[in-house]
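Multiple structures are listed underneath, in structure tokens.
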Structure P
Amino acid sequence: MAGDVRDGGWKVSSRCESTSCVEVRLEPDHVVVRASADEGAPRLVFLPGDWQAFVAMLKDRHSR
């Protein structure tokens with residue numbers, strides 16, 4: 001994932017042009033996603049295979 005690495009290993013897309021973006025942190029056995037605008041909000045946690053499938057689905061929908 002291209003982008004800036006923030007404190008705590010959070011990555012934000014290089015395409016993010018505001019504070020309302022999604023941040024991702026890669027852990028050894030899972031991927032954590034949070035809203036950059038509200039760092040204290042609930043987070044989504046994916047298993048690596050589920051994250052890969054989710055990203056592939058988004059890329060497929062975006063290419064249509």
Structure Q
Amino acid sequence: MKVTDLNGCDLEVTDLENAIEKTGWYKEYEHIPPVESDKQRKAYWSDLHDKLLKLKEQQNEQSSR
């Protein structure tokens with residue numbers, strides 16, 4: 001399965017559960033003290049995490065039919 005990131009790149013997802021777990025971690029990372037790019041990174045990982053969760057939801061809906 002594939003998902004498109006904020007940069008328009010298609011990413012191949014081979015382990016959805018692991019990808020959800022990892023993006024959940026990454027979206028919380030920040031530098032101490034924070035740097036300007038932390039906002040961009042958080043937006044990127046949060047967007048990807050949300051898309052993966054939607055993908056999982058769609059899979060669950062299809063499997064329950």
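The table below lists the values:
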read-out	value
Computed 18 for relative contact order in percent (Cα under 8 Å, 6 or more apart) - originating structure among P, Q	P
For helix-only ellipticity at 222 nm (-39500 (n - 2.57) for each DSSP H run of 4 or more, over all residues; to 500) computed as -20000, the structure of P, Q it came from	Q
Structure with the greatest value (metric Cα Rg over 2.2 N^0.38 Å, set P, Q)	Q
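Each value in this text was obtained by applying a stated rule to the coordinates, not by laboratory testing. No experiment lies behind these values; they were computed from the predicted model shown.
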